[in-house]
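Structures incoming, each one as structure tokens.
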Structure 1
Amino acid sequence: MKVSLVEDDPKFAMLTIGILQKRSHLEFHKWYQSAEEAFRKLKKDSCHLLLLDLELPGLSGADAIEKLKQLVPDMKIIVYTVHEDEDLILRCIHSGINGYILKDTPEELFLAEIDVVISGGSSLSPRVAEKIIKDYYFDAPKPVVKLTEREFAVLNLISLGYSYAEAAEELEVSLHTIRRHIEKIYKKLNVNNRTQAIREAILRGILSE
């Protein structure tokens, strides 16, 4: 599993690389010191997982997420930062990140959270998760989202890792029909991609973890 890092602080970058190298299944790949450098080199030096700092020279990490996802769509992104602002966290989540880990996270927990993302899950540092649950999803009323029985079936299948073609075969419908259901699901959940849809459905209680 190739892991790259976007971090402008050399001392912290070396510390992070050292931690990653303690796990045989994690191969440290590349270190970029700015989002712009990552943009230039990632297509050629693609990785499976990118650790992304937010406070960078030039373009911020938060502003870089969507372009990074476009450059390497299959790459997982974990924000690795000191920032705990709720609005910033939610902005990053809605941009499609796979995890948000604080830099003061203990080493073993940090590595465990990376493994969660590698295995297909999503990861939030405990304090980050607490902020979202307390200040956003519980305190702020959210409109009820009603999916049809077929939309729920499609969403459930993609949450289990089915491709659109596999979902079409399982439900005995055309690929076009699956894509139409996906468009409606995204619109109802106000999301733009599969990862966001699954995360939003879990947070709303539509899907179980």
Structure 2
Amino acid sequence: MLKDLLISKVRVKIIELFFSEPRQMYHVRELVRKTGEEINAVRRELSHLEQVGLLKKEERGNRLYYWVRRDYPLFHDLVSIVAKTTGFGALLIKSRGKLGKVNLIMFSQRFLNGLPRIDPADVDILLVGEIVLSELASLVRTEEAKTEKEINYTVMTTEELKFRRIRRDPFLQKILLSSRVMIFGDQEDLVGHGVPSTESSP
């Protein structure tokens, strides 16, 4: 199945674009503009990705729109991979040296999907470790200005995470019971032994 996806540069660009905003629809010329590739190459890859079941298409007016099929077997895996290799997730991983001792980085699934929070207090991003808060705040402000969206993030030390987990702290429990993607670190270190996983990617 992977050979259907990762065989060409154009295909990788298209996959990265779709899975950085999984609910977004794109028409062909928009994809050409965003990828910077030739229209025939883009059309060829779109046709292939539709044939293997990754994309669906629909004609609206004089434009052909494509979007991701959420029932594709590797949907959640690709969301996770793209979140770690592009955009803000990739930036946080690249900036770990400046951010201090980073043990875990978690994104909420709704944040990755570009969906509004159900509760305004819901956490978009959780970082665990000895974090340089000023450096993190600077990165977040830059990303917020770029996307024109507020990011609700929280930081815990490893000791605080363990303490909140033992106390079954409601704030942490709400995070653990929500769908999420681990950008960096092992989810077992987040949820602790014996806590059921609700991570979107296996």
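Observations on the model:
- Of structures 1, 2, the largest value of relative contact order in percent (Cα under 8 Å, 6 or more apart) belongs to 2.
- Computed 16.9, 49 for Rg and Dmax of the Cα atoms in Å, for residues 95-174 alone - originating structure among 1, 2: 1
- Given 18.5, 58 for Rg and Dmax of the Cα atoms in Å, calculated: source structure among 1, 2: 2
Rule-based calculations on the coordinates, nothing more; no lab input. The shown structure was predicted, so the numbers you read here are calculated from the model rather than taken from an experiment.
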